[in-house]
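Following this line, the structures themselves.
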Structure I
Amino acid sequence: MSTENKNKIRDILNKVLDEYNKFRVPEAKAVLKTLGEKTFTVEFHGTFCVTCGFYDYFDDLKYELEDHGLTADIEKIEELEDGAIVDFVINKINDK
């Protein structure tokens, strides 16, 4: 991945995570932990709404990324006592 693409992905992730957290904290807070060549990891913490599906919080982030031109799939979810660590695989970056 070129430096330009990695920077574009980082910018998208930062923008989307800011928006995501604006509407979901304190129920769920998402923080970018790593950004690799074709993957990234987000750590989620919070109380999580008991009427919402736990995994829906991760899917919500995926859909918000798509709205900003970054298509990614969830590769792995490691559940924690107060959240989860979610690994995503980048499929496509669209020009927006």
Structure II
Amino acid sequence: MSIEASAARHAIHDKLESQIKTAEAKLQTLKARAEAAKADVEIRAIGGLLTRKEELLGKVEELKAAGQERWQHAKNDLVALIAEFEKSVKGIEAKVKAL
């Protein structure tokens, strides 16, 4: 693999990890708000998303280890999962803001 391709893959890994960490930071803030408002349903939903965040980070590690032939497919799957994760975070964010 060329240096440019390796650098591009590394940049994508970093971007995906950053997206996950940004969503996690939002979840932590939302969790604190929900706990302050005693919003049990939201707290459970946030806990579930924090668990999914760990799974996503595991998928990033799998992507890093993926061979050339599998890498693009794995990346596309991970991008879709992160988009779904971020959508879920935004949904909970809207509910917590409404409290």
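Here, each number is a calculation from the coordinates, and none is a lab measurement. Everything numeric here is computed off the predicted structure, so don't read it as measured data. Cβ atoms are built from the backbone, for glycine too; each structure is taken alone.
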*Out of I, II, which structure matches 26 when relative contact order in percent (Cα under 8 Å, 6 or more apart) is calculated?*
I
*mean count of other Cβ atoms within 10 Å over residues 31-38 from the coordinates reads 12.1; which among I, II*: I
_Comparing distance in nm of label points 7 Å out along Cα→Cβ at positions 7 and 39 across I, II, which structure shows the greatest value?_
II
*Out of I, II, choose the structure whose coordinates give percent of Cα pairs over 19 Å apart equal to 35 when calculated.*
I
*Kindly point out which one of I, II the value 2.8 was derived from, the read-out being distance in nm of label points 7 Å out along Cα→Cβ at positions 71 and 87.*
II
*For which of I, II does helix-only ellipticity at 222 nm (-39500 (n - 2.57) for each DSSP H run of 4 or more, over all residues; to 500), calculated from the coordinates, equal -33000?*
II
